[in-house]
Structure 1
Amino acid sequence: MQKLSQLTRYSTFAGVVLLALLSLLAMLLWSGWFVVPFLVFAALSILGLYDIRQSSHSVLRNYPVLGHVRFLLESIRPEIRQYLLEDDQEEEPFSRDSRSLVYQRAKGQEDARPFGTKKRVYEGGYSWVTHSVQPTHIEDTDFRITIGNKDCAKPYSASIYNISAMSFGALSHNAISALNRGAAAGGFAHDTGEGGISRYHREANGDLIYEIGSGYFGCRTEDGRFSPEKFAEQAGRDQIKMIELKLSQGAKPGHGGMLPAAKITKEISEARGVPMGKDCVSPASHTAFSTPIGMMKFLGQLRDLSGGKPVGFKLCIGHKREFMCIVKAMLETGIIPDFIVVDGTEGGTGAAPLEFANHVGMPMVEGLTFVHNTLRGAGIRDQIKLGAAGKIISAFDIARALALGADWCNSARGFMFAIGCIQAQACHTNHCPVGVATQDPLRSRALDPDHKSKRVARFHRNTLDALGEMTAAAGLMHPTDFMPHHLMQRQSDRSMVQGNQVFPYLPNGFLVDPDAADHMGYKERWSRASAKTFNPPEYV
């Protein structure tokens, strides 16, 4: 099957080589007029040989000669797209403008745009950052924060822009290798995803955030339960900087997963600690805990077993009351996680049922605002750092998330674009044309980890440089100084509001102060939350 797949991808190249040989034969046997087609097909054959050997373009490496049709269409795409196809701002799910920005920054190309904005600035939904008449000057754009509260023995100095969770198994070995090499070169973190720590995560020694999902991959017993001994062995490595417990993800919140036995390679089996020849199941819920208090005790156990490294959890907000149950458990147990990552439903590297992708989970903006204000209301926001994920690929995306309460941001698809993803949306088919999201060794061969890792580091650096320029334009000294009032948003064709009117910061401690006034119904929901159970009051 793999050989058939390779023949299919190389069929155009094989065709031009055959035509070159036939033209040569015809020229020698019949007529010199065949010199023209011979030269054409010989040139295409040489081009195909070059395509196979080069490492800059995964499409050309997998589709020699034929891949140039894509770049030809790309060169004339303004006319084709403007009159026949889609607009540059149309999102499916990322617009061409957004993808082009990542490609340019990853390649170190000019990313300035001429002739003004293409945004419809007088339509509802348009948003912008307010700037100052006294801009600042920022020389060092290596923006970092320290993650770890008083109970953390080994705080981590993290970049404010990191690689979000993507598992080995979902991504190819070359993709994982390129991402980790880029993270090592650029000095930022690489989230492992829930698929365990593979040899490709370890080879460049880039900083890792070890994500633990309901399958406990890399730290599980034979029957799929959590193994403290195996976790301690994994988490004790110097390369592991933080531990992230995954409750849910934006792509398919509340949904488990299954990797068919046919897709489990020896390397995936090694990384996940699962047997070959059996389906690998990730349950929808955890078996290590079932209550909010149990969850806090489990996080405390992870902190102890890791030697005091920062621990936290990731979720896409669903029932707001359930998150308040978790916060109440923090107060009751005194176990405060070092960080929380809020994933928006617009996140989506994992393949998901259409209903889940479109209609389950809270978008990042609303989820982040709710988490930030709930922690403020409980009086513990200063002890917990907040990460945000969900279509964050530009400096403005980062600035907006920081203004709404985040301390740092993660990106998955942004870094996928940096290593060559063309948004073919074939991630779940094992037929990714550029070798990013596939376990097919012939397709993944197209992705050169050494070359693509440089793009990863370059994209990160250039994005933070752009964020520094935006921060300075706003008259600030660090991106974490952004606040809601630095954002403006057009509500309709005629009205605009400041961000603090739409996403206000609520008062510190108002949820735990019986005399404090309620705000936006938070107290009413807080009264129905329990640290002892996730169930609603009527079922208790």
Structure 2
Amino acid sequence: MVNRGVAAWKGRLYLGALDGRLIALDARTGAEVWSVATADPTRAYTITGAPRIVRGKVIIGNGGAEYDARGYVTAYDAESGKQLWRFYTVPGNPADGFETPELARAARTWNGEWWRLGGGGTVWDGMAYDVETGLFYIGVGNGTPWNQRFRSPGGGDNLFLSSIVALDPDTGRYRWHYQTTPGETWDYTAAQPLMVATIPWQGRPRRVVMQAPKNGFFYVLDARTGTLLSAEKFAPVDWAERVDMKTGRPVERAAARYDKTGQPVIISPGPLGAHNWHPWSYSPVTGLVYLPVTENTGPYGNTTELKVNARGYNTGVDAAAALPLYRAPGAPKGAITSYLQAWDPVRAKEAWRVENEVYGSSGLMATAGGLVFSGDHAGAFSAFDAATGRKLWSTPAQAKIVAAPMSYEVAGEQYVAVLAGARGLPDGQVRTSALSANNSRLLVYKLGARAQLPTAPVTVAQESTILSRLNPPLLTGTNEQVIDGQASYARVCSGCHGAGGVADKSIPDLRYSTTLNSLAAWNAVVIDGARAPQGMASFRNALAPGEAESIWHYVISEANKAKAAQRP
């Protein structure tokens, strides 16, 4: 499960569950106060983002745009859980009428029968409320499917996909929008974190909304009107040359439109984006924005037809068709590099960067004391000089760090806390926690503290007293691989091996398979037929390239879930 945080208000905690429920808890006891279903349970909606509390309302969006979702945000009364308003981010079936005049106008930017799969546009993360303007800002996600050729034949901007939208938080009424990627076809969501600040602009203070979304451009907008003030590349971008400041639209590279050319292409950034969901920070002391950047590419190609899969992603993209392009001389690899970047939003350029030793994004936090705190995938938690990027302090965390730090004060003393732990362990790091295979822990720091992390590795005896013989390797696959593997497993494997890898016949339970320890061993069985004499035939002709690996990651995921459930 992915969860990006909770909201606290008047003695209650509010959180979203993966099954689409919004839950209010008593902060002292943990007792449930109320729970509401925010979505149709028959469709593939989820909640992975944190709610926001605005004027006595708790506001939440949903995920699911790769499936069959129609995006929206909903406001509920924070006391009772009663629904107060809902704003849809894409128009529905015109035959049913439109909920607002804005959706009727938005429908003119769509073609075909987009509503059959929902259209996408889920608001799964970025939301911000500004007391000064009284507006509530949301970042809208990608389309369903990604490939616009299937989603909206004939093109169109497809509002309000990949847009920043300002709403009235009391009524949910539309105020303004800016679309970062018109007619997006690369999974370039604008659901990344939004930031509201006052910056010096042309000699005067100006209230702005800022975002660095997946598509690689750093946007500065007037917070009251949505007027575009700046849009510059903060990372390598080749899907567009620039943003035309007169029209506010990107000047696209024609070859990037694989949906129109019919030719496969390698694009930068790829679908994971130049900046994804990982939290960023702004310091009014330095005037700089600090963000985690990843330089990467992604393969895109057309499919001949869209075959809707009710249990898997529906992207309409044939990534395998573009993979041969990576073998060309000088072709960039998928994951290139990552770094902590300080960006000057006034000068629209990088101020400094700190390269990561190991590729990967981690959230970060700037403080009034002139520091920037961030973890990394090499297993360190560090503090940097906010003005120069010089590393001032670092400590081993014994785990990869993805989450952003936070700070609080107790009795006049400042603490800094961070949730450590991600898929796998840093290179060379041994497991030191009997309860977590990833050494996942809440780490808290303060000046003068003397606590130490355990250094002794977990012994076999310790492990055996806590866990049964189910002992899969750590999950190292991406969310996309696991989800794709789930669909492929259901299609190819579940008939014999049981749903979710749980054997319901005499066929072996794959969660206990020793082949999970090695992709080569797994492929030797699944692709090469190493166990054909025992009745496990080769599935080489039944699986597309990479599909066996996705199934492997999915089974590892299921095995780790089962192991976690065995803990006392």
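Work out the source of -0.66 here, i.e. which of 1, 2 gives that when log10 I(q)/I(0) by the Debye sum over Cα atoms at q = 0.15 Å⁻¹, for residues 476-531 alone is computed. Attributed to the structure labelled 1.
Here Rg/Rh (Cα atoms, Kirkwood Rh), for residues 108-219 alone was derived from just one of the structures 1, 2, and that gives 1.02; the source is 2. Can you tell which of 1, 2 yields -12000 when helix-only ellipticity at 222 nm (-39500 (n - 2.57) for each DSSP H run of 4 or more, over all residues; to 500) is derived from it? The structure behind it is 1.
25.4, 100 is what came out when Rg and Dmax of the Cα atoms in Å was calculated for one structure; which of 1, 2 is it? Comparing all candidates, it corresponds to 1. Kindly point out which one of 1, 2 the value 1.20 was derived from, the read-out being Cα Rg over 2.2 N^0.38 Å, for residues 124-291 alone. Source structure: 1. Each of 1, 2 could give relative contact order in percent (Cα under 8 Å, 6 or more apart), but the derived value 7 comes from 2.
Bear in mind these aren't lab numbers, they're just calculated from the coordinates by the rules spelled out. Nothing here was measured: the structure is a model prediction, and the numbers come from that model.
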